[in-house]
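Dropping the structures in below, format is structure tokens.
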Structure 1
């Protein structure tokens, strides 16, 4: 396989991952304000909810803002944003695992975290314009 073809495949793979981690965190973040996709409070570990000095709804809106910001960072600086999204997803997965609930979602979030990390690594070698 020629180098130009390899570079094209690498760029396409990077772009697919990048725009996935731009769109999905922003969409999930926006949904924290409307709960159209799901009731996000169900995913909150009760131990954490009990420590909050404000309602769970407020906490989820704060989470939504963080997710929207993370998606924007991925768009602007994917090598940094990818690591932020990867860490964020791992924190969510760990929280779900310690709660021993929604284990399927925890596993999915670990896989997505690995993908976000891989995208951040690809950003280091893909020619950014």
Structure 2
């Protein structure tokens, strides 16, 4: 896990993501404290090839203390609005098959499974369910 975190969230990697015009970042704040964030991708920034009418939700992360307080829903709503503003036909994402809470959240928001892929964390292979929502 540490290797994955070091590679995926290194300062250089995050800086490159932040300046990529095909990625969008949004932060949820409570007062002056960031409590969650959203990362969206289009075009070549998507983690798996999709067509130009797609927008990927790569990350919706919410600090544990704010789980169940609608922060994830607010971030998802921002993803949906952004996709609609950009004229995208669908949103898609990958979610770990054992993250039942997240799968239920996405299903509640109209996503359906359409494929699977392997996500590697170090030597550990995990199966992600790929889900999409037509807009």
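Throughout, read-outs are computed from the coordinates displayed, never taken from laboratory work. Because the structure is a prediction, the values reported are computed rather than measured. Cβ atoms are built from the backbone, for glycine too; each structure is taken alone.
Matching task: -8500 is the computed value of helix-only ellipticity at 222 nm (-39500 (n - 2.57) for each DSSP H run of 4 or more, over all residues; to 500). Pick the structure from 1, 2. Intermediate values should be presented prior to the final figure.
On the way: 1: -27000; 2: -8500.
Corresponding structure: 2.
Please compute relative contact order in percent (Cα under 8 Å, 6 or more apart) for structures 1, 2 and give me the label with the greatest value.
For this comparison of relative contact order in percent (Cα under 8 Å, 6 or more apart), the top structure is 1.
Taking mean projected area of the Cα convex hull in nm², for residues 18-65 alone as the quantity of interest, name the structure among 1, 2 where it is greatest.
Greatest value across 1, 2: structure 2.
Can you tell which of 1, 2 yields 0.50 when FRET efficiency 1/(1 + (r/R0)^6) of positions 26 and 114 (r between Cβ atoms, R0 = 25 Å, to 0.05) is derived from it?
Derived from the structure labelled 2.
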